[in-house]
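Have a look at these structures, which come just after this line.
Since every read-out is calculated from the coordinates, none of them should be taken as a lab result. All of these numbers come straight from a predicted model, not from anything done at the bench. Cβ atoms are built from the backbone, for glycine too; each structure is taken alone.
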Structure 1
Amino acid sequence: MNILQKEFYNRSPLEVAVDLLGKIVVRKLDGQIITGRITETEAYLASSDEASHSFKGKTPRTQSLFLDAGHAYIHSMHTQNCFDIVTESIDVPSSVLIRALEPLEGIETMKKLRGKEELKDLTSGPGKLCKALSVTRSLDGIDLTKDNSELFIIDDGFVVQSVVKAKRIGISKAKEHEYRFYIKDNIYVSKK
């Protein structure tokens, strides 16, 4: 199992969004390991994408989006945290939102953090997965390519058989773009 490196992320967010499907998010938390397989993503393009947080330029809130590929951009939406991964190069603020995970390890910890028992609902949405993995704004800007990081992505060789391309959800602008991707027939997605 290899930690995804900068080269993986230093591409178009549309490519990275598809290629992240099936990879595993690893969260180190208080000596525990919590993991989940990525089942759904959403791409946001730099500057030209009205739905992107970078559309209006760099602000104190969006500074992490302007970092190098492979850094986390943790932001709040409707009182919930969301986990994006910066793609492309420095000052090209594209990203991929991690929308849903299939829980793998640390499921009891996830249930406690979320206050939920139903496995299917634990991580099926950006805010839900952040709560289940205790991904907070304190991780904003963290380098996801380091093995000593509290948060990173690994490739365990899992092969995704079929990917569905769909319109993004939960946004008010640029809704017509089919920049959302999920593993076909996987029950751990936010919306089909």
Structure 2
Amino acid sequence: MRRIELALPGVCLVEPVVHGDERGHFFESWRRDRFAAIGIDVPFVQDNQAQSARGVLRGLHWQVGKVQAKLVRVLEGEVFDAAVDLRRGSPTFGRWAGETLSAANRRMMFIPAGFAHGYLVLSERATVFYKCSEPYSPADERGCAWDDPAIGIRWPLPGPPILSARDAKNPPLSALGPSDLPAA
């Protein structure tokens, strides 16, 4: 297993060791001791899975109070996955990192607690699976605009994304107060 650092501290890709032959392939997608050995020692408590069509953009989402770390991977298709540092007082506050995750490259993205998360589906369909360090809490959930120019994520969009009604109404980062942001 290999850890690949990205532009933000703590946000990284994990490349598993894949064993394959004419029958197919096998790899460990989660084994706590092996992840701890590369610096990801998180007690995950919830698994989520979402399937979406090409052009769907989910995010940017995070939680306050019950702040979540996430380990994201793609079971089918391809997505552009992005993380934004939203920790109050962080020297990299408002900066983002993004990478393409796919069923073919088998890479996973680790997103530490205190970061917003979102992804854009690049393939005809994609199934995204992610582990969370805290359970989903509707009262703690927050969101900000996917296209906020203050953040400046360079989404690989061929046209306008398909958004949920909630995500289409998310405010820009500048409209959020301190209680909407996780502590550093």
Structures 1, 2, by distance in nm of label points 7 Å out along Cα→Cβ at positions 3 and 19: label with the highest value: 2
Origin of the value 2.2, where distance in nm of label points 7 Å out along Cα→Cβ at positions 35 and 163 was derived from one of 1, 2: 1
Winner on volume of the Cα convex hull per residue in Å³ once structures 1, 2 are ranked, highest first: 2
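If helix-only ellipticity at 222 nm (-39500 (n - 2.57) for each DSSP H run of 4 or more, over all residues; to 500) is calculated from each of 1, 2, which structure is the one that comes out at -3500? All intermediate terms of the calculation are to be shown ahead of the outcome.
Working: 1: -3500; 2: -1000.
Going label by label, the one that fits is 1.
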